[in-house]
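Quick note: the coordinates plus some simple rules give every number you see, no bench work behind them. Fair warning: this is a prediction, and the values are worked out from it, not measured in the lab. Cβ atoms are built from the backbone, for glycine too; each structure is taken alone.
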Structure I
Amino acid sequence: MKKENQRKESLGEVIDQILNLLGKHKLVDGLVDKQDIPKQKLIKNLVNKQNLNTLMRLLNDLHPADIADILESLPIDERLIVWDLVKSESDGEILVEVSDAVR
């Protein structure tokens with residue numbers, strides 16, 4: 001029971017990190033689009049790429065069941081971003097774990 005609680009706590013922390021990174025992703029999109037600065041598109045792409053790479057590294061360290069839990073906890077637009085970052089060799093294992101409503 002203690003191990004299960006620790007898993008839930010650590011998964012909760014990972015979900016918080018993922019939500020934070022997704023929030024940064026949206027924030028950068030909004031802020032950079034409002035700015036009239038040189039190389040606006042380059043800045044936006046670099047920052048978003050950095051956030052998405054960090055997110056991908058987080059996902060790569062997780063068990064497919066944990067990724068399924070994360071996908072189930074996200075709104076559809078964020079779920080799609082996360083799904084696109086999942087390794088293709090893990091797709092099947094994750095789909096087995098995820099609920100029908102999310103599939």
Structure II
Amino acid sequence: MPAVVKKNGSRTEYSSDKLRGSLSLALRKRPVAAPAVDAAVSSIKEKLLTSGLREVDTGYIGELVMQELQRLDTVAYIRFASVYKNFEDLAEFQNAIAEVGGESKPRKD
């Protein structure tokens with residue numbers, strides 16, 4: 001597994017447990033089964049393993065988490081994104097909701 005480079009520049013080992021904890025926090029009280037969370041953790045781990053990188057920054061992992069959450073549950077995605085992207089006002093929440101909502105609307109071709 002690649003080493004994880006934190007925002008302050010320090011390095012740490014990858015932890016599936018820490019990743020699962022972050023996903024579980026965002027998914028708290030949401031109707032997502034534990035096997036789906038396990039599959040998301042496995043998917044992220046696989047992407048990290050196959051990346052060929054020796055080090056990954058937390059931003060890259062955060063983006064992978066957001067991809068999985070967006071697939072699993074849009075409310076959990078917004079929860080995570082609001083902290084990860086450090087939303088500061090209502091407009092940022094509205095933009096994120098519009099992005100998610102825009103993806104789920106049927107196309108009128």
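Tabulated values for the structure
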{"item": "Computed 3.9 for distance in nm of label points 7 Å out along Cα→Cβ at positions 10 and 34 - originating structure among I, II", "result": "I"}
{"item": "Test item: distance in nm of label points 7 Å out along Cα→Cβ at positions 18 and 90 calculated as 3.6, pick one of I, II", "result": "II"}
{"item": "For -26000 (helix-only ellipticity at 222 nm (-39500 (n - 2.57) for each DSSP H run of 4 or more, over all residues; to 500), calculated) the corresponding structure among I, II", "result": "I"}
